[in-house]
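These notes open a run of structures that come right after.
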Structure I
């Protein structure tokens, strides 16, 4: 049944424009030492980590899957310039800049920052190295990490058109009906890997921001008959608008694929308990998760997304919310460059 279901999904995806940008499939890592650190088989389920931090493009991460479809769509429309938005340490912005370099396109990033002169480190440094132009807008809400970027994006579009170029605007996080296809495809890949391993995880934990990944994972799970329950862990506020966005773009993707399944709001569940003081602001549990995974598995998490997702998994294990007899999965969505900023590095204590 799994093969038949994923075959149907892969056939539908094959009709969509796609530009290969990622190293796929990404591996699944059995976190044996992490399990031992959390109490061993008597107290902790088996933990499998889907390594989408190893997609390779521009230091890797989940956005590579989305950008394969977004950049292909841009090319199909004759675009010459990619424009997108995000926080100043946005992983999506960094990977869009990298994708533009690979595709031979211009890139302009409109980034929200708390200062007019943000530190040239982490993702922002890589944005510059990949050749992207950067426009800064002031942050207005730390819980959301948003700014009034619409006017700046419109101005950039006008400038590109005046110069005879063709702009293509990618929404924040790549969260669009086209971008959703990346994790529909990623789900088919994962379901096939699990079938080959003979494993049926009870849950799949992942960090949830702009909700494009959530939309793709949820639609993909429905299309592919996945066995696991999705456990999205929010890293920023914005309900109920974000859930509505996820529903809308998931259904746009399903329509693009010409498949009959649709999502409704109850299908899209996100845990808001691990946001902390705001988007991109490290939490105590997140710092512990970063140190624990680094010292047990030599796998790095980031302070904005994956650390909060892993903090939730750890808290649920310790709280007995998942059975030690089960297997759980964690989707590692990347974001490593954010570790190399002074605002985070200065908070780490020696072992």
Structure II
């Protein structure tokens, strides 16, 4: 199979599996236990916390392990009083956008331009409102288009207006440099399974002296912010995946960028192809396109029959035959948006797979 859906999930790196196995088969103690096995397991969690923290340039004490990016996003939003105003960009992951809708009139949508970018003018307008939001959430990189936001500049403007900033860095992590310190945000969500780690593990990074409202009560785990016995093997896997991502960041990014360039050249040889967010800064591995007159979900299934796995958008918001909410918010015409296909490349893809994909795609397009 040609796997081009790494923004949905990545295969677990063999080196990560090797790191996890002892904590499934041998070191099975509860990390809250005081005997030797419990202490050994606790030490493994501490090491993993250091590894993930190092990847995003933050002290380990400011990182909480969660079940994934969705839980991390929910923990931030639900920590804000429901009597407070919040603002979220219109291209957020469903775990932000669906929750934000519950705020009703207290929710402010932050628009994007036709390239899917939150403009500085939109942020300046937000800071000048009489009823300023307590929190704004702007994702670092979009899971569909790959568009990267200028989070550092946004954070600076919001800080001057005393507005907290959360960024969902799930898609950016392991693909481009992510520094919590340099971005100067207040909260950041991360996920393991986007960086060749296991599913079911993520993290929330938070600034010093900021309080959260725990959503899981019943134990003192994770500094009291997230109760429940830790998923030790997954946390260890996340730590190893983070360590590898830090070591291999540059080579992975260069490899995927060169493949994306090859993909773009191939797509431009096909008539009536639109590449979304083409003029924006994008993740090196991500390209979303549409072919005029071609239904995206039908094309996806045709490619699947040829053992090529791609996506029509977010794996967490697929189905129903609806146009992508992200593309709609960018002003993309409905029929073109409904034809969208996302290709998200990984470290193990190669040029031969790109060539085969273009050949197969051309055969389907030419048939009409």
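Quick notes on this one:
- Structure (I, II) behind the derived value 1.00 of FRET efficiency 1/(1 + (r/R0)^6) of positions 40 and 240 (r between Cβ atoms, R0 = 35 Å, to 0.05): II
- For mean count of other Cβ atoms within 10 Å over residues 104-111 computed as 21.2, the structure of I, II it came from: I
- At a computed 34, 27, 17 (semi-axes √(5λ) of the Cα gyration tensor in Å), which of I, II: II
- Of the structures I, II, the one that 1.1 was derived from, the read-out being distance in nm of label points 7 Å out along Cα→Cβ at positions 72 and 184: I
Every number in this text was worked out from the coordinates using simple rules, so none of it is lab data. All figures in this text were calculated on a predicted structure; none of them were measured in a lab. Cβ atoms are built from the backbone, for glycine too; each structure is taken alone.
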